[in-house]
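Just so it is clear, none of the values below were taken in a lab; they were calculated from the coordinates. Keep in mind the model is a prediction, meaning the values are calculated, not measured. Cβ atoms are built from the backbone, for glycine too; each structure is taken alone.
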Structure 1
Amino acid sequence: MSTVVTIGVHGSDAGSFLRRLRDADVRMLLDVRQRRGVRGAEYAWANSLRLQAVLARAGIAYEHHRELAPTTEMRRLQYDEDDRQGVGKRTRRELAPGYVRRYVEDVLDGADLAALASALPDEGAAALLCVEREPRACHRFLIAERLAERHGVVVDHL
């Protein structure tokens, strides 16, 4: 049975991030961000090329799955709800129902998660990566739920 963990960039530095991946025996990182960068100098390590170099040195494979990223329009739906509730990306605890509905209908329902599930490592785990610290505040949670429900993948949130 395959294992997927989810992890966000916020709240980590490169060292602690890599330790969490190693502790979870991650062999493959699946980047599900639309734009593979993170604002703020403290997160420069998580920008795509730097992150890929860190992972390569650690022996962790990297794949970008842009097809699983929310569109800019979908993210705006979430930002509008964040504004309405007075929260930001770094403090959000859960996704807006309208965002979830659109993401599931427009992205997840059309995604070939069977192919993704079959390509997961036989040993160790794969990690779904995005930005938010809280899993339930990020679309990676929705991907992980779908993998668990339809493909029997074991999920853990780091």
Structure 2
Amino acid sequence: MISDRVLSELSEQTGKELLRLQRQVTAAESCTGGWIAKVFTDISGSSAWFERGFVTYSNEAKQQMLGVSAASLNTFGAVSEAVVREMASGALAAAHADYAISVSGIAGPDGGTQEKPVGTVWFGFASAAGEVAAISQHFQGDRDAVRRQSVAFSLNYLLNEFLKNSA
């Protein structure tokens, strides 16, 4: 199980890198329910690098707050590459941030299908420079474990892949 301490350390490292780059990040969250925003704002001074967060649990919220298209939701479903790309791009535009993280997944215990079993999570990353990336992961464990792993993965990827490659 990923501990609160690990999430705090990841958040602090992410904040230090964003400060070094003089950049801000926003988060558009579905299955993590604002947990990324929580670990960011647990860090004193995070307002210097965390712009705002969007909790868009319903499809309607994804459309209204982030501009996700109904066509993408209908064709691919909320837990998909297309939707997390649109979520990240929409959050980036709405927040006027430099980077965006988006997360949409099936944390369980219900909601899984054969095509998208419980533990399937899609992540989107976008930058003001026009880069957009999406990646999926499959996590094991109960709802809390899937959500913790999702938060940790999103921060690790932002810090160690996306920021490093787009800085």
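Name the one structure among 1, 2 that relative contact order in percent (Cα under 8 Å, 6 or more apart) of 24 was derived from.
Details: 1: 45; 2: 24.
Label of the source structure: 2.
With distance in nm of label points 7 Å out along Cα→Cβ at positions 50 and 138 as the yardstick, tell me which of 1, 2 scores highest.
2
Where does the value 3.1 come from, among 1, 2, when distance in nm of label points 7 Å out along Cα→Cβ at positions 18 and 106 is the thing being computed?
Traced to structure 2.
Here FRET efficiency 1/(1 + (r/R0)^6) of positions 34 and 114 (r between Cβ atoms, R0 = 35 Å, to 0.05) was calculated and came to 0.75; which of the structures 1, 2 was it taken from?
2
Here distance in nm of label points 7 Å out along Cα→Cβ at positions 2 and 74 has been calculated and equals 3.5, so which of 1, 2 was it run on?
On the way: 1: 1.9; 2: 3.5.
Source structure for this number: 2.
For which of the structures 1, 2 does the calculation of Cα extents along the principal axes in Å return 43, 34, 24?
2
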